[in-house]
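Just so it is clear, none of the values below were taken in a lab; they were calculated from the coordinates. Source: prediction; values computed, not measured. Cβ atoms are built from the backbone, for glycine too; each structure is taken alone.
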Structure 1
Amino acid sequence: MVFGVSPWNHSFEADFNDVDREAPVVLRKLRDDLFEAGVSAESLNLNIQEAATLVAYCFSVLLRSPAYRHRMSFAGVGFGLPQDERVGRANVQQAWSSAKTIDLQECNRADLRLLVSRDAEFIFADGLVDGLFSLDASISWRAVGQRWIADLCGEALVPLLPNLCAYLRFSRSGLGCRVKTIDVEPDVTSSVNALTQIYAKDDLFFRSETPTLTRDFICGEHRELKSFEIELMRWLRST
């Protein structure tokens, strides 16, 4: 460690440079294929490297969100320590240092669903639907035969473009990564946007469709789903 420099007192945004450089290339390809070349969702193909780039980008967006940083600032409360934003920042860097090393061929099964919304738009916010990274859902490892794999479990929704959202789920039902692209109706987009507002606090970002504000957003707090056993998430798991 360089004297005087640590996760506690310096910016580590440069740690995300690689994924920030690689992800836009994949997103431009998706945008061009789906919305300009007219490729159907069912016909779209992503190779494993492109899928890995999108998954890593989803990780980075979730971990960099103000909601996650705020949540992790309470990590020491259980030990009698006060909330500390420096703790939040340090935990963001620690989580990303682990998340970026995950190999989709050496982890719990990852299901990546790309939701294509042609008639409505997703919103983005300072908090996103995140059941992957929380105080009680950190990245750990488990032995499978003679190897160790990333034991990540949970679900998340990450808007990637105004008309494209990633649903990401990790489970212990197998290994590897499955990718599927599906067209969704406006009611699904509205449901995703409503869930996003639960996790948001101050900022919603949208392109052309002003979102209807929900009571969850108006309360002005980063909140979370109490349970992911809701209709939308059950439907996404079944697709």
Structure 2
Amino acid sequence: MEDEGEMVLAVVAFALARYALLAGLSYALCYRPGLRSLQRFKIQPKQPSARHIQHELLYSSSTACIFSLLGVVVYWLFTHGYTTLYTDIALQGWAYFGASFLLVLVFHDAYFYWSHRLLHTRWLYRHVHIVHHHSTNPTPWAAYSFHPVEALLEGAVVFPIILILPVHVYVFGCFLVLVLAANIVGHLGYEFLPEGVRRSLLGKHLTSSTHHNLHHQLFNKNYGYYFTHWDIWMKTGQDKRPRKR
């Protein structure tokens, strides 16, 4: 029982540290007071206000706690044998090990696109998603700036993955890190990828900081997470540069 309690604390600590480290480091590097060398990469030249950042930190803290609790549920399901997570790569082979990671990303991208569209319906937007869209000029702290209902919806994506799809624990762990990293990039507020790369054969099929920043300005465009294909298919894509503020 004591060992299980320690593992639960470790799961919570990992979830909180993962966010604090990645988001905090990104914010510290890009938003240091008096920093001018990166200004040419700023998507919206105006810097966010202190009140704006306080809003993001408040709701990010709430979401980090909710995600930590979901992590405890995942851990309990795994240790009691209710998941399809596995630890021996030989069970599925190396080819599946690699393919499953891409499969998880494709599934998550579809889940996010359609749940995101759902959050943009009138009632849910006004009562839930508006919390996130308070950040019209987002910083890395906006990555978790959600209403608790949205946080639960966002975090729930892990359950069909671990209950239906055979996934190695390393693949699942890498997925959890990439989810947050991609989220922070989308809310970074800076675009370091050259336009030529973003418009390349590969780049035009992947989201970027500019891609999601534009969503925060126009609200009804660019719903995708990793890929742009759902936005292309559903005609919700917008690739023009955001208007200057």
ask   = Taking Rg/Rh (Cα atoms, Kirkwood Rh), for residues 24-79 alone for each of 1, 2, which is largest?
value = 1
key: Structure (1, 2) behind the derived value 20 of relative contact order in percent (Cα under 8 Å, 6 or more apart)   = 1
ask   = Thinking of 1, 2, which structure, once distance in nm of label points 7 Å out along Cα→Cβ at positions 128 and 168 is computed, gives back 0.7?
value = 1
key: Origin of the value -10000, where helix-only ellipticity at 222 nm (-39500 (n - 2.57) for each DSSP H run of 4 or more, over all residues; to 500) was derived from one of 1, 2   = 1
inquiry  = Of the structures labelled 1, 2, one was used to calculate FRET efficiency 1/(1 + (r/R0)^6) of positions 40 and 120 (r between Cβ atoms, R0 = 35 Å, to 0.05), giving 1.00. Name it.
reply    = 1
inquiry  = Suppose Cα extents along the principal axes in Å works out to 54, 49, 34; of 1, 2, which structure was it derived from?
reply    = 1
message = If you rank structures 1, 2 by distance in nm of label points 7 Å out along Cα→Cβ at positions 16 and 152, which sits at the top with the largest value?
response = 2
request  = For structures 1, 2, calculate Cα Rg over 2.2 N^0.38 Å, for residues 48-183 alone and state which one comes out highest.
outcome  = 2
